[in-house]
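*Asks:* Take a look at the structures below.
Please treat every number below as a calculation from the coordinates, not as lab data. Bear in mind that the values here come from a model prediction, so they are computed numbers and not experimental data. Cβ atoms are built from the backbone, for glycine too; each structure is taken alone.
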Structure 1
Amino acid sequence: MAKSRKKTHHPASSAGLYILAFLAFATAWAMVMAVRWANAPVLRAPDLLPLAGFGGSCLAIGLFTRFSGFRGDRLLPPLTLLLAGIGMAVQFRLGSLDFANPTQASTLAYGLGFLGYLVTWMVFRQGRYALLSGMALPCLLLASGVLAVILMMGQRFRGAVFLAGQMNPAEVIKLLLAIFLAGVITDFRKPLQQTVAGLPAPPAKSLITLGVLWAIPMALLMLQRDLGMMILLNVTLLVLVFMATGKWGYLVLGAGFAGVAGYGGFHFFDHARARMIAWQDPFVDPTGSGWQILQALSAMFTGGMWGSGLGAGAPTVVPIAASDFVYAALAEELGFIGCALIVLIYLLVFYRGYRIADQVRAPFAQTLAAALTTLLALQTLMNLGGVTKAIPLTGITLPLISHGGSSLVTSLIMLGLLTALSEPPPAKSRG
């Protein structure tokens, strides 16, 4: 029999993806600069730094892919760069990213984020992600510690709790709790698969252990009134348990608990009730709680099919356009077509993530890949749903595109770990 030929990957095709990501960013940057030049024909040296910074990041990550012998998913890194580049161009256009001030938090976040992506990928590739399999409990304790510090030392602003300088390191708990869930669900997979009459009925010890441990960060989030993060993490938990067990009963029970929690949140949390009312009918308070969503809907309607062009709209009319409502700014200036392409890029990233989870062999790595992908996918869905009025607002940012240093850095590190998970361990040398 003839030997089957191995599929070979051509380095030129991989390099083309990085060039494409850079060209997309350069085009967006040029559009913004053209509008600025028309209004004030002065080119500042700092205005060139985004182009140099993003180009350097593409070059560094592309060269590492080419010369490190990487055998994992080669599409995920350029897709990650493409989304981050879109976010960088939009923040530059909105004025929240100013390279004239290199110590600005947003400017530093992009440098730390790209560096964090590459370092995480380098550290945990080739099977070294197994080092995290025994870190479930430390990650839970660290996440709880971060939340406790924020609760004790932070100040409330716009419904969230921030430390000095408007820092909110709570974003890092997504990564920490993803590692915790991957470790615990891997250990409890067999007990969780036990059912009675189709409903989950794991041994009491396993269920109580999981419930008590999970209740610690959830209680701290409830004290902070961060309902968006609670929803994101608990839905991720249900999805992972369902993936690990294949038992639909968990989803049924989860939906029941979600209904009870939603009813309780509506009656006991004023800001949750205000958001629900604004979602149902923003015209009840058009200059108050409904103002933000009405302005966002107006901006998206103004953008139409093709948009006004990057830099040519007025997205700053939408409150918090650079953060929670950045999708409305994109819709106004890029239109339906531009937003559809961005959503398609997100879908490709999530497809590659679940493909990695399906192909990796180690149970812990499989669950961790699914956890990271699910967190990013649900976060994207919750943001887009809130901005387009499909669901109530949750205060969740859009990964890689919204303004927010801790969110950007955490998302890039999560994707760096997902890239590392895609590479199989090296074959054992024959004795």
Structure 2
Amino acid sequence: MPNPVAPSSPRRRGLTSYPAFRALRHSEFKRFFWGGLLAQLGFWFSHISFQDLMSDLTDDELWVSMLFVVTFGPVLLIGPFGGMVVDRFDRKRVLLGCYGALIVTVGAQVAMVALDEVSPGRLLITSTLIGTTMAVLGPAAGAITANVVPANDLPSAISLQAMSANLSRILGPALSAPLLVRDLFEATWSVYLGGVAIASFVISGVTLLPYQRDTEEIPVVQRLMGGWRHARERKPAATALGLVAVVSAFGVSHISLMPSFTADALGRPKGDFVWIGVATGVGALAGALMAGSITKKATLRQGALLILPYCTLLCVFSQLTSFYWAVAIQIPMGFSYIGSFTTLQVLVQQLVAEEHRGRVMSLFQIAWAGFVPVGSLIMGLMAGEAGLDLGSATTILLTSLVCLGCALWVLSRSNNPATLSAT
């Protein structure tokens, strides 16, 4: 009589068996992921330091808003050229070149603060240099994300990159807060310098999957416009880009008013705005994880539905006077915001052809980050004494209503079957 076959022991499910973490099965993506996380963590040390130091140097909200203009403005102006460079040349070399430029710029910032040679104008100069570099680095990183995993794991890779960005958004402000309280700005910028240096070393060992470069010999203007034409042809990519742009300009840009809102509306020291950002990051981390689990095939309708709670809660946030409620409400706001934007990025990445990926991702970066300075400038003029003097709370309320209207319009548009999914 044959021996019965022993039942096999149940296979242990690892982290990478879950949809949101599948990309971590690929060693090249893991190197790229951890290197990027270190650089992003340092960026949040730097970003919070710029805001805090500028707030110390001047009480005018317009100066703080100008930080966002010069940091993210180059994305709007130079981003399309950055996308063109990413499509035309070796993407890893472009990325490493950007990291080298950041090391030089941040090193100069450290020296400036250590020598007590800082001023509002000089802060704007170094912020401009960092923003210019990020205008090229953003589309390079976005395109490389699609070149270190197979196509079926791209949604996981994008969501993990979003999780990385938001994990750094939580840890960066939280870890930098003790240094900022003691005005140790040279230390916070040194963290950025070290993070970028280590990231450069780690990512230099990454090997990209083969990809098609743009080899067409056409005029520069025509090449630049090629990304937008391609996005319009690959419906609903252009609509997704438009939604991201409006919410960035009239929603996300409210962070430029957080120091004054914390002091004026919530009655707390300006520096406590850091904890509002941390709470947003906690919710955003969960939102990215959720998006990575459900966006195997992303749709415009999913993205529009996810952004509605963010717009609604932002209206409520603008009228709060309790610091603790303001912190608490940022968690679902962050969840909705990143869940929507990650879904829309997956949608766009799934639609575009490889030879246009860098230029289309530069458009996504423009929509996400490039419109932040536009919104920051508008909000600064609305809230500040040099403008309409409406105050931060009223300004945030009015601009959040613009976001809400746009989200509802896109949602109604997504009912058209021709614009629903990435097909």
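*Asks:* Taking relative contact order in percent (Cα under 8 Å, 6 or more apart) from the coordinates of each of 1, 2, which one would give 27? Please list the in-between numbers first.
*Replies:* Values: 1: 24; 2: 27.
The read-out was computed on structure 2.
*Asks:* One of 1, 2 was used to calculate semi-axes √(5λ) of the Cα gyration tensor in Å, for residues 90-321 alone, giving 36, 26, 19; which? Don't jump to the answer; show the numbers that get you there.
*Replies:* On the way: 1: 36, 26, 19; 2: 31, 26, 18.
Traced to structure 1.
*Asks:* Once distance in nm of label points 7 Å out along Cα→Cβ at positions 186 and 226 is calculated for all of 1, 2, which comes out largest? Each step should come with its number before you reach the end.
*Replies:* Numbers: 1: 2.5; 2: 4.8.
Sorting by distance in nm of label points 7 Å out along Cα→Cβ at positions 186 and 226 in descending order puts 2 first.
*Asks:* Tell me which structure, out of 1, 2, gives -22500 once helix-only ellipticity at 222 nm (-39500 (n - 2.57) for each DSSP H run of 4 or more, over all residues; to 500) is calculated.
*Replies:* 1
*Asks:* If you don't mind, there's one more thing I want to ask. Computing Rg and Dmax of the Cα atoms in Å, for residues 354-409 alone gives 15.0, 48 for which of 1, 2?
*Replies:* Values: 1: 13.7, 40; 2: 15.0, 48.
Source structure for this number: 2.
*Asks:* Moving to a separate point now. Taking Rg and Dmax of the Cα atoms in Å from the coordinates of each of 1, 2, which one would give 21.5, 94? Spell out each step's value before the answer.
*Replies:* Working: 1: 22.4, 76; 2: 21.5, 94.
Structure of origin is 2.
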